[in-house]
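Readers should treat all values here as calculations from the given coordinates under stated rules, not as data from a laboratory. Keep in mind it's a predicted model, so treat the numbers as computed, not measured. Cβ atoms are built from the backbone, for glycine too; each structure is taken alone.
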Structure I
């Protein structure tokens, strides 16, 4: 998947403890140049990110962490799409995520009116273990952009 540069100049980044979800530190845009294996080294942390390109797609923020069991990178977010689009969303995820283990989790939250979507970054086209957070955000954005465009 060829990704176009996405403007992440207006980004909010928090590092948090996975077990307690306690705030550890706020990071600046320079943090995006770190390799995502930062999360493999710091398995007790997850990174929470808010950025305009994601909110434009209906995702106010997303979290990225390493799965403790499978060792894969997980993306977790809330996505504002109607409940009636469930079959189309599932079809997209099945078609566009390629992997052996659990590819995604999808649950509609009627209280918030959004989909809780978790998916394995490792199974998204363009994923590379040595990529930076910036590159990872770009392929996540491209993936979500295609998802939203295809299901609407």
Structure II
């Protein structure tokens, strides 16, 4: 399921959560800037609502992740990031230099597209893969201090 094309009020209602201005503003912020961290979400929400506490933004993010409205990803070495693309078992490309995160569709088949050799009794419903490298901008000779491609 992709939530990027729906209405945040509908997402909240379908998850059984009250529709509030902070919740709608947080969801709109994440939809507008996928892979945002909580600080960027808070700054974006403040542009819309004015004063809102960082804790209130964290509370909304956590409630929406628990309700399945948002997905939280945690690339190593960077803060948690949030996105509205959920339920399709997609993966991510992460730039080692600038931290840019890009969605990558599942490599093989349907969710989970990867299965462990030994599941140790777990029922696997999702596989999370992060591909690391350098984005095109960071690979450009003008951007690299050593000038090497």
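Taking mean count of other Cβ atoms within 10 Å over residues 79-86 as the criterion, the largest value within structures I, II is that of II.
With mean count of other Cβ atoms within 10 Å over residues 119-126 coming out at 20.1, pick the structure among I, II it was computed from. Source structure: I.
When distance in nm of label points 7 Å out along Cα→Cβ at positions 103 and 127 is computed for each of I, II, the one that comes out at 2.0 is II. When helix-only ellipticity at 222 nm (-39500 (n - 2.57) for each DSSP H run of 4 or more, over all residues; to 500) is computed for each of I, II, the one that comes out at -9500 is II. Of the structures labelled I, II, which one yields 38, 33, 32 when Cα extents along the principal axes in Å is computed from its coordinates? Computing Cα extents along the principal axes in Å on every structure in I, II gives 38, 33, 32 only for I. For the structures shown (I, II), relative contact order in percent (Cα under 8 Å, 6 or more apart) is largest in I.
Computing distance in nm of label points 7 Å out along Cα→Cβ at positions 71 and 87 for each of I, II, which one ends up highest? Going through I, II one by one, distance in nm of label points 7 Å out along Cα→Cβ at positions 71 and 87 peaks for structure I.
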